[in-house]
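Every number in this text was worked out from the coordinates using simple rules, so none of it is lab data. Predicted model, so just to flag it, every value in this text is computed and none were measured. Cβ atoms are built from the backbone, for glycine too; each structure is taken alone.
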Structure P
Amino acid sequence: MKRNTVPTAKMTREEWLQLRRKGIGGSDASVIMGKNPYRSILQLWEEKTGKLPVTDEGNEYTYWGNVMEPIIRKEFMNRTGLKVRQKHAMIFHKDYPYLFADVDGIVTDERGEKCIFEAKTASQYKAEQWEDGVPEEYILQVQHYLEVCGMDKAYIAALIGGNKFVFHTIYRDEELIRNLVSREKEFWEGCVLTGTEPVMDDSDATRDYLNQKYSDPIGGSIQLQEDMKSVLAEYQDVDCKVKELEKQKTGLANQIKAAMGEYETGEVDGTVVSWKKISRESLDSKRLRKEQPEVFAEYRNISSYRKLSIA
């Protein structure tokens, strides 16, 4: 079956963003799988259901990613001899019309096989991730593209820290794709189309989004639904286990420290232990408040957060 495509070359940015809202793209895959460090599944659901307005809130990373994409594409072609052809279209899955791919390019390799091309920029502190392979969120994005486009191989190239170029080959992973499509189908058909809020995952992105979204409480009390009883019970059970593990960890650390004594490092069978003295400067805020209250008042910074506790 031929895949449907929608040309994007003449679209405005607003039109392109509106089209993205009508389905699940490659950058959404890691969010649905709870592997995106920056976006929450709740935020994604609010975007797809229209609860959040369509915005183009780019940042320095996305801006420079767009600026550097042609350069990364050209460098990939120079280093590999392969030609990257830009698609300028959204490609839709033959069986699931809400799954789409908006790829950076299509490559025809030495055997005449069509492959995905994806360009990325990364900061220097992520260099180690790229040297070891490809970050998980991008693997999920590329596997999504391979499934939507019906291809078996992709090339992903990255410029790291503005001066280091790497590229990797990613092959189709059928098991990962089956799991990914299943989760995407559940999210779109079970949550977006029905307006049902997704179950909150355990990602840091969801934690941060909830903390930001509900940072200003209105006071008062709410009667929780009956199904929250099991969630609360499980939370309390996990909390107890964490505290017990922390005690065990402290006990084991004490044994190690007692064995090392005054020495900074220790070694046994190739395992190296370090217990070094670290110094740091800190401000005596209590003394400053007492002796220089005007200075303290001028420079103090008040931060707040909501603390979760269960009685």
Structure Q
Amino acid sequence: MSKYILKRILISLATLLVILFVLFLMLEFMPGSPFNDEKLTEAQRVLLYAKYGLDQPFFVRFFNYAANMLKGDFGVSYVINKNFSVTTMIVARLGVTIRIGLQAMILGTVIGLILGIIAAIKHNTWIDTLCSAISIVGVSVPSYVFALALAYFVGFKMGLFPILYNPAMPEKSTVLPTIALSLFTIANIARFTRSEMIEVLNSEYVQLAQSKGIKEWKLIIRHALRNTLIPIITVMGPLLVGLLTGSMVVEKIFSIPGLGSLMVLAIQNNDYNVVIACAFVYSALYVFTMLIVDVLYGVIDPRIRIAKEGV
């Protein structure tokens, strides 16, 4: 198991290095500059480029940035908060983004599993139709539409939760964005759980267990659900990252000081260091999540681990 995990970690680190290089390469060819102020003369721009090392060759800048990044230094902001540490900016905002994403993931997974299991057990009944309809709505309607609806009806009309993020009430302020983001997860998890559970319940070994008189709830939890979890975990990895990266619009709607709003602001202002740092953090979250998914594969089904170790 340790060899399997070590191999996955090394692949993840190599992937992150490639991602960092691609991010640098993309910004190299992007139009514009962090110093677009019309008041600046050409000589002043040259001095600014020299001050921040932007006049150096591409590979020199890349390796310097990579070396500093290993120390936790993502450079300084050029525009948004001049000469302020990008690392400090990200740390201050990352917590609330991860919190809302994890809350939405947990809520969406729990409700999605329940709906999927109920739909599979009550296959071809009105309950199955209702659960399927909820899944279709959750997949079809964008999260920002749900966010606007929740902000208006639950936040404004009913006054149950704050519409705008309030640092004094972080728990209540994250309820509406969490619900808005979780609906897509609920729909996807419910849909996959239903289809996989129906297939498993119709399998020969489950029918054999039923013939032995095993109680229905034990059959579902111990046999059917375990075999259903592998494809669901496959979906959960990208869904979690999607919640973190897709929260940009929702963060704007509820005025949440998260990483998504910072990245949008950095792109608008050509603040290179902030853009690279935010994009890299999102990429690292994705790679880390897929690493966890890979490890969980080996825990849930040892056959997958053995097969991958043999490759």
Inset, instruction - For distance in nm of label points 7 Å out along Cα→Cβ at positions 10 and 290, the calculated result is 1.8, so let me know which of P, Q that is. - result: Q
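Work out which structure the value 1.2 belongs to, where distance in nm of label points 7 Å out along Cα→Cβ at positions 74 and 282 was derived from one of P, Q.
Values: P: 5.3; Q: 1.2.
Structure of origin is Q.
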Inset, instruction - Can you spot which of P, Q the value -13500 was calculated from, given it is helix-only ellipticity at 222 nm (-39500 (n - 2.57) for each DSSP H run of 4 or more, over all residues; to 500)? - result: P
Inset, instruction - Could you tell me which structure in P, Q was used to calculate distance in nm of label points 7 Å out along Cα→Cβ at positions 26 and 258 as 5.6? - result: P
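Quick check for you: by FRET efficiency 1/(1 + (r/R0)^6) of positions 82 and 138 (r between Cβ atoms, R0 = 41 Å, to 0.05), which of P, Q is greatest? Before the final figure, lay out each step's value.
Numbers: P: 1.00; Q: 0.45.
Answer by largest value of FRET efficiency 1/(1 + (r/R0)^6) of positions 82 and 138 (r between Cβ atoms, R0 = 41 Å, to 0.05): P.
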Legend entry - Read-out relative contact order in percent (Cα under 8 Å, 6 or more apart), computed value 27, structure in P, Q: Q
Legend entry - Identity of the structure behind 23.8, 85 (criterion: Rg and Dmax of the Cα atoms in Å, calculated), options P, Q: Q
Legend entry - Which of P, Q yields 46, 36, 18 [Cα extents along the principal axes in Å, for residues 42-113 alone, calculated]: P
